[in-house]
Structure I
């Protein structure tokens with residue numbers, strides 16, 4: 001089957017490469033000529049473990065190609081995926097659907113055969129109806145169906161998630177759409193991946209509901225961590241104790257500096273706006289968004305307290321290890337490290353930082369932060385060391401070397417990757433999250 005993937009960003013490129021690896025013929029389409037040129041040269045526009053090798057293998061086999069010409073790219077395709085960005089719209093937080101609508105219009109104007117148009121982008125309820133209307137108004141004479149097929153990819157583990165998914169959600173309103181999508185995902189039948197067919201609107205809401213629920217779990221355990229610090233409990237024990245309950249589960253119960261990334265911040269906001277439009281408030285999600293925003297700055301204040309308070313902190317130096325919102329990605333979107341660094345700078349603290357993959361994207365977002373070549377260069381002369389992202393590279397630091405380089409052996413571990421007793425035995429003033 002020929003598949004066209006319109007949009008060659010994170011979702012489009014990973015999905016396109018994986019579909020090609022399944023044996024489909026895939027064309028990835030993007031308006032950005034420089035991005036397409038780099039892809040032709042084997043240069044990935046994002047960092048995702050294993051993606052460069054997967055792309056190279058399927059380009060070599062002839063199953064994966066790239067173009068800026070949409071008409072050429074969609075010609076003969078049985079399934080045309082829309083995988084463009086839907087960022088939060090400035091001013092009101094709604095998902096910006098202008099790219100989705102523009103693609104739908106161009107697809108309609110250039111459709112040369114019957115096809116299923118699939119919204120892979122994360123879109124609010126009712127977007128499929130709008131895409132269907134735009135296609136109909138384009139005057140195309142070819143049969144088409146509009147289907148919702150949300151992605152559930154975790155950055156840093158996207159290829160595995162695509163090839164071994166928890167579930168595949170397909171929202172279709174007719175048998176033509178369902179039939180084509182069965183063929184698209186037929187290679188996964190061998191893995192017995194569950195395919196859930198729903199209405200289009202249910203499918204669209206599933207994506208937002210899933211991300212809002214996960215964001216709620218993160219925010220809940222972060223608030224429990226604050227309570228643990230007050231009462232002398234250990235949040236990791238609390239997390240294990242509740243996570244062993246099958247009704248709750250252990251995932252997304254790791255206390256830290258708050259969630260960030262490309263999905264949770266914008267998707268929770270978009271869900272709030274959808275609920276507002278339909279006069280059906282989602283108050284829990286509203287609280288989650290507010291608590292998470294406040295938490296990031298609170299983590300900055302936690303570091304300032306470790307420096308002795310606002311007055312004592314002025315003029316001191318902090319080293320931040322980890323800038324991306326999570327490890328194994330270069331994604332800086334809504335990363336807690338941005339707010340933490342800004343809080344420190346506002347208090348007159350000089351900040352140096354290191355991240356294994358994110359510094360190029362971090363530089364314009366954190367212009368006052370001095371970017372260093374490695375962890376130890378960032379630590380040199382620091383009065384406090386902050387672990388903001390749990391990269392493997394930070395899990396086994398040479399503590400003797402750290403102590404010799406730092407101005408003071410103070411470590412604020414916002415990801416709880418070290419054991420308090422071990423750190424204190426090594427001579428550190430050690431502060432973690434939700435642990436005495």
Structure II
């Protein structure tokens with residue numbers, strides 16, 4: 001009988017507890033090839049719905065990685081540094097395989113960890129780090145291995161997608177939905193990592209490295225969150241034929257990689273426009289396969305634990321490969337390009353309701369050779385300022401930024417203009433109206 005791989009689990013939160021529950025099911029395939037022998041967490045007495053008394057206990061995950069007699073470390077602690085990083089490095093250095101759901105660690109230190117993995121011949125697997133139960137990493141790493149990928153774009157944060165969906169469907173404000181998401185456990189007490197776009201940026205860094213054959217480069221992701229989005233934006237976008245989503249997008253033009261996370265307007269027929277609630281989704285474009293779309297639950301105990309289990313079975317059955325799909329020496333230090341340098345944009349202004357405002361705004365745009373494609377003003381808005389929204393024809397982002405700076409200096413503009421790119425497929429809406 002083949003000897004079972006011994007597994008140590010560092011971190012027994014939602015995902016770690018879910019993984020132990022899978023092992024507790026005697027009929028689960030995991031038990032044929034693997035066994036959990038050691039665990040580590042901050043609280044030994046917490047009820048996790050499964051008996052942990054039969055496992056060797058370590059207060060310190062680094063000690064587990066260094067001294068426990070395990071073949072595989074499953075790291076579910078989180079954080080780009082601290083004990084998670086030290087535990088993973090320790091395990092890899094001594095030749096133990098590592099499975100992690102830690103996207104921040106991989107985005108920031110992925111190249112270093114891949115180098116240790118190759119030197120010691122210990123596998124580094126991380127399906128659970130991106131997309132929860134949706135096999136995004138494996139799909140990009142394996143299904144696109146023989147293709148030339150040009151773009152990956154996705155809804156990679158379920159918290160943000162839940163907030164935007166609730167705002168649109170139920171007419172609730174950002175602040176109200178965020179507070180509700182925190183009560184329901186969808187968002188952390190400090191939601192900055194999610195709503196600030198950083199979680200999605202970590203995941204985008206990983207996917208772009210695999211898709212484009214480049215080294216993980218989190219520092220060059222341009223990141224914008226969803227904090228400034230308003231019900232006005234949601235409603236105006238709908239009138240124009242669009243839906244607002246937080247999109248993480250990486251693109252490769254054959255020489256340079258660009259990566260950004262930002263809110264964007266999607267035409268209703270865009271493949272990501274109808275991905276609602278807390279779902280995650282990814283669209284990958286590659287030659288010759290074309291466009292592939294993956295949708296599913298991107299977080300939670302069950303989906304994420306299932307992805308960890310899939311990596312464990314890959315190890316047990318001799319699969320795994322290089323961390324980012326190819327040897328580190330073959331991962332290029334690709335030049336970085338500014339994302340979306342040319343395209344169409346949505347601009348929301350809060351202005352005083354006075355004659356000549358639209359003419360003044362149009363004049364600043366015309367000065368930078370930017371043409372307005374659609375214009376909306378929401379009637380009946382209360383307050384000292386009123387929102388007006390316009391969309392541009394295709395223009396250079398740099399030119400629009402100059403025009404926006406000039407518009408912001410107008411006495412009638414009450415707050416900084418809010419700009420979002422438009423990502424479109426299919427029919428283009430063209431609207432001139434006051435609501």
note = Output -13500 (helix-only ellipticity at 222 nm (-39500 (n - 2.57) for each DSSP H run of 4 or more, over all residues; to 500), calculated) maps, among I, II, to structure I
key: Origin of the value 1.01, where Rg/Rh (Cα atoms, Kirkwood Rh) was derived from one of I, II   = I
query = Here distance in nm of label points 7 Å out along Cα→Cβ at positions 143 and 327 was calculated and came to 5.1; which of the structures I, II was it taken from?
reply = I
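Rg and Dmax of the Cα atoms in Å, for residues 223-294 alone was computed and gave 14.7, 43; which structure, I, II, did it come from? Walk me through the intermediate numbers first.
Numbers: I: 14.7, 43; II: 13.8, 41.
Label of the originating structure: I.
If you rank structures I, II by FRET efficiency 1/(1 + (r/R0)^6) of positions 15 and 391 (r between Cβ atoms, R0 = 41 Å, to 0.05), which sits at the top with the largest value? Walk me through the numbers before you get to the answer.
Numbers: I: 0.95; II: 0.50.
Going through I, II one by one, FRET efficiency 1/(1 + (r/R0)^6) of positions 15 and 391 (r between Cβ atoms, R0 = 41 Å, to 0.05) peaks for structure I.
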query = Once distance in nm of label points 7 Å out along Cα→Cβ at positions 207 and 399 is calculated for every structure in I, II, which label goes with the largest value?
reply = I
key: Computed 20.4 for mean count of other Cβ atoms within 10 Å over residues 247-254 - originating structure among I, II   = II
query = Which one of I, II has relative contact order in percent (Cα under 8 Å, 6 or more apart), as calculated from the coordinates, equal to 12?
reply = I
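FYI, it's all coordinate maths here, none of it is from the lab. Keep in mind that what you see is a predicted model, and the values were worked out from it rather than measured. Cβ atoms are built from the backbone, for glycine too; each structure is taken alone.
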